[in-house]
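These notes open a run of structures that come right after.
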Structure P
Amino acid sequence: MTVKAVSAGAILFRDTRGQREYLLLKSRPGDWEFPKGGVEGNEELQQTAIREVEEEAGIADFRLVDGFREDYDYVFEAGGKTIHKTVHLFIARSFEASAELSNEHRDLQWRDYEQAINTITQDGPRDILERAHAYLDELESKSEDAEGGRTYLA
């Protein structure tokens, strides 16, 4: 029997001395991932992503970046059932310098893009980080052309 599950989360980044860094969380099984979790009740996907960032990273001062949502799927076994999970990831900018480790994870790290790509252990999230990073680069480039600065991230 296959059970369908839906999760949402965010690729959370911060700007540190002009360099973009991404927050990675180490799950209990040992995978490095982004803050994410199951949709509760009638939540919209964005509401779930916001709640999960607050719960799993202890960050309340952040903003979702418009225009980006990517999905990936995976299958696993739990409680004698096959679970087919679809994860929806958004991009969010943190205005806080630090994060807090939740009891759901073993570790957390802010990593620059190259470090993050080499740390993420699953293909789906790694591929989405590549697209998210390119999306942010494009927004930054457009913003610099129009405004002469990084206003898209303000």
Structure Q
Amino acid sequence: MTVDSLSDALRMALFFSTLYFIAALLTGVWKWRSMLRADNGQAHTYIDIAHHAALHYGPFIVLAGVLATFWPYGELFPAWPLIAIMGGTMIASLSRYIALGFRGAISNQLHRPTAAAKSGLVFFFFGSVLPGLTIAVGAIVGLTYNIR
């Protein structure tokens, strides 16, 4: 298998997954150092969330890239823009968690939500959940009816 033999969607997914892998490694070190320095042995909530998000987003985007290889609507609309939207949305979410971890001032952004926190779920839904569902349904159609 060569890079040229991969679909654009899978190549895009692997690119984002590599970024999440690097983020998971770096936030893991950050979490470990925070745990060592904390009196209770726990990292700050958002350091922990950033690390877990990076760990989860990597396989999620790869799975979306693999499912996109069965996308039956490529002639009408390629799947790679959906992967790009998902990847960018997850980068933005991860960046928010990292910023909250660096600030260390709050442990629950929804306790007294800012405008960014209030719009975050809508942003994540339209930027990640909806494109992901679209790819999943397209893959089911492509697999079921052998369309491609």
Structure R
Amino acid sequence: MESNVLMQFKDLGLGMVLALSALGSGSGAGIAGMAAIGAWKKNYSQNKAASMLLVAFVGAPLTQTVYGYIVMTKLYELASRGQYLWGIGAFAGAAIGLSAYWQGKCAASACDAMGETNKGFTNYLIVLGMTETVALLVMVFTLTILGKLSAAG
């Protein structure tokens, strides 16, 4: 392939890490949001108080977009020096995005349980924290390897 054609794709890793992280965040928040709305509807139909704590569950997957942005900024530093790391951007973004997606599914279950019982908020947050940890680890490990690649290049 000609080098000018390859240059068109030089920023692909940057776009992918942010886009895939954001896709997971949006999907996860959407899934959890639908569950929260369902829990509130059930509470309202039974003339019970609807817990606004469910909003915390809905918002939990959004942080993964920030992690994708942080990795993207480090990839930008390398890309500006001619190191185009598409694979790292793609796989880090996919891992972070999947963490957000599954966190949203866990959050949906938390919304259902909390809406039904109005109990267990801390327990549910612990589970969401565990799924969040996957994204944090991917971000940290990716930044570590990017730092080593930056020093080597």
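The numbers here are math on the coordinates, done by the rules we state, and not lab data. No experiment lies behind these values; they were computed from the predicted model shown. Cβ atoms are built from the backbone, for glycine too; each structure is taken alone.
Suppose you compute distance in nm of label points 7 Å out along Cα→Cβ at positions 83 and 139 for every structure in P, Q, R: which one lands on 1.1? Corresponding structure: Q. Work out which structure the value 111 belongs to, where volume of the Cα convex hull per residue in Å³ was derived from one of P, Q, R. Traced to structure P.
I have -28500 for helix-only ellipticity at 222 nm (-39500 (n - 2.57) for each DSSP H run of 4 or more, over all residues; to 500), calculated from one of the structures P, Q, R. Which structure is it? It was calculated from structure R.
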